1. Could you figure out which one of I, II, III the value 1, 9, 18, 23, 23, 16, 7, 2, 0, 0 for P(r) over Cα pairs in 5 Å bins from 0, in percent was computed from?
2. Just checking, which of I, II, III has the largest value of distance in nm of label points 7 Å out along Cα→Cβ at positions 50 and 74?
3. Out of I, II, III, choose the structure whose coordinates give helix-only ellipticity at 222 nm (-39500 (n - 2.57) for each DSSP H run of 4 or more, over all residues; to 500) equal to -8500 when calculated.
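No value in this document is a laboratory result; all are computed from the given coordinates. Note that the structure is predicted; figures quoted are calculated from it, not measured. Cβ atoms are built from the backbone, for glycine too; each structure is taken alone.
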Structure I
Amino acid sequence: MRPTTGYHCSRCGEWHADLPLAYGADAPHLWYLVSDEQRARSELTSDQCVIEERYFFIRGSIELKVIDGPGPLVWGVWVSLSERNFLRACELWHTPGREAEPPCFGWLSTQLPGYPPVLQVKTMVHTRPVGERPWVEVEWGGHPVADEQRNGITQARVREIAETVLHGELPGAEGTMA
């Protein structure tokens with residue numbers, strides 16, 4: 001008997017025992033476009049990225065409710081912030097109560113597999129308690145990821161996303177179990 005968490009892949013015909021509910025990119029899209037020289041003058045950690053003291057990014061989560069199964073599906077994404085907002089986030093990084101900070105504007109800076117281009121989609125970044133990555137709210141309207149964030153997705157869509165990621169359609173994206 002097959003485990004209930006797995007799925008039959010429509011792309012490769014194989015049975016996959018796990019259906020991931022979390023994916024993440026290791027760096028913002030721009031990181032993959034700059035030269036090695038530029039990277040040497042930049043900094044990338046698991047949660048923050050500064051490219052040549054000009055571009056400022058923070059890692060957060062887009063969460064999609066799965067309406068007919070376990071979830072949510074979580075995208076670990078990078079968002080470009082203004083220098084002022086980035087410095088404020090850094091200032092509060094280890095401060096209890098930081099979740100009371102008002103959300104700040106940012107541009108989505110991670111391409112998501114299975115979606116039309118999302119780079120430069122408007123977002124609001126909501127700080128959460130210390131130890132939790134910010135929640136990224138995608139601006140409503142005009143893009144499927146915004147619609148899915150508001151309305152939720154089905155298990156069939158979760159499988160479709162897993163197949164897209166598994167078959168290598170996004171450099172730097174990796175699936176992990178939630």
Structure II
Amino acid sequence: MAVIVASILFLTGTYNSLVNGREGVDAAWAQVETQYQRRFDLIPNLVESVKSVLKQEQKVFSDIAEARTRYAGAKSSEDKVAAANQVEGALSRLLVIVENYPQLKSSETVQTFMAQLEGTENRISVERSRYNETVRNYNVSVKVFPRNIAAGWFGFSPRTMFESEAGAATTPKVDLNVSK
């Protein structure tokens with residue numbers, strides 16, 4: 001009888017711990033999404049500020065709009081990460097354009113949005129780190145013995161950590177040739 005009671009207590013504690021871990025991962029992802037939303041809210045303002053000065057850079061603007069639409073339609077966190085990476089690529093090209101046009105660098109509106117965007121990018125980095133740490137802790141709890149047995153019974157599985165896309169460290173190339 002004592003073995004049955006101990007087993008029930010173990011399974012109950014394990015289940016509750018796994019639920020707590022999973023909810024922690026979901027909460028951490030929600031914080032990442034909150035910062036993404038802030039970024040997505042700032043980007044159209046920056047784009048409009050830059051558009052007024054640059055008519056020839058329409059490709060970058062359409063890439064940003066496409067990436068934001070892809071993110072809005074993403075169903076899973078993995079799809080959202082891929083869409084966010086697409087936004088980052090287009091946004092980095094836009095930032096290179098801003099740096100290469102003196103009239104943009106001197107625009108107070110553009111500079112204000114750039115500063116807000118820089119702060120948001122820092123927040124995103126912090127929240128991604130927190131998310132990855134929470135996922136790591138959860139994944140360890142799902143994989144260690146004997147919890148892995150209970151996790152399998154109750155349908156708990158490891159979650160995917162946030163990883164940068166291949167080539168994310170490569171500086172984007174922007175062609176500023178206006179004769180196109």
Structure III
Amino acid sequence: MEKFPAVFLDRDGILNRAVVRDGKPYPPAKLEDVEIPPDTVTALKQLQAAGYILIGITNQPDVARGAQSREVVESINGMIQSSLPVLEIFVCYHDNNDHCDCRKPRPGLILQAAEKYELDLSQSWMVGDRWKDIAAGHNAGLKTIFVDYSYTEPYEGIPADITVKDILFLPDIILRK
């Protein structure tokens with residue numbers, strides 16, 4: 001059975017702009033706060049045209065903390081999927097203390113997507129703007145790209161295979177490998 005290569009993309013910071021306060025990224029609080037950079041649209045259409053399955057991967061612990069509703073997260077995901085060629089956005093709604101398998105840096109969401117869509121992880125990539133994204137990709141056996149927006153939070157983990165300052169060149173990097 002044929003398996004397909006994929007690019008797994010963190011939601012807040014990669015698929016849409018993160019809301020940055022005091023140098024730290026946060027998810028948009030409501031649908032009106034979602035902004036998708038034009039470079040994202042261009043880059044993802046090129047990757048899709050090259051045969052990659054595009055999957056969103058996101059931790060949304062504010063739901064478990066009571067600061068956000070699942071409905072708002074799902075409406076944001078729906079808006080992103082209607083604007084970008086992303087097949088599905090897999091979500092972990094747990095907090096750190098839940099010790100689930102799906103919360104990044106664990107690879108559970110990636111593994112769920114790989115099983116559902118018959119993805120070839122050995123030919124796939126993880127793109128993220130935080131160390132947990134890169135660790136999840138590494139833990140699933142993916143090649144990784146860290147988009148360094150110079151957040152003030154520390155990078156705690158395994159270095160990414162490649163580090164860039166924006167996502168404009170993702171297709172060049174991924175298609176060249």
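1. The correct label is III.
2. Details: I: 2.7; II: 2.0; III: 3.4.
Looking at the calculated values, the largest one is III.
3. The read-out comes from structure III.
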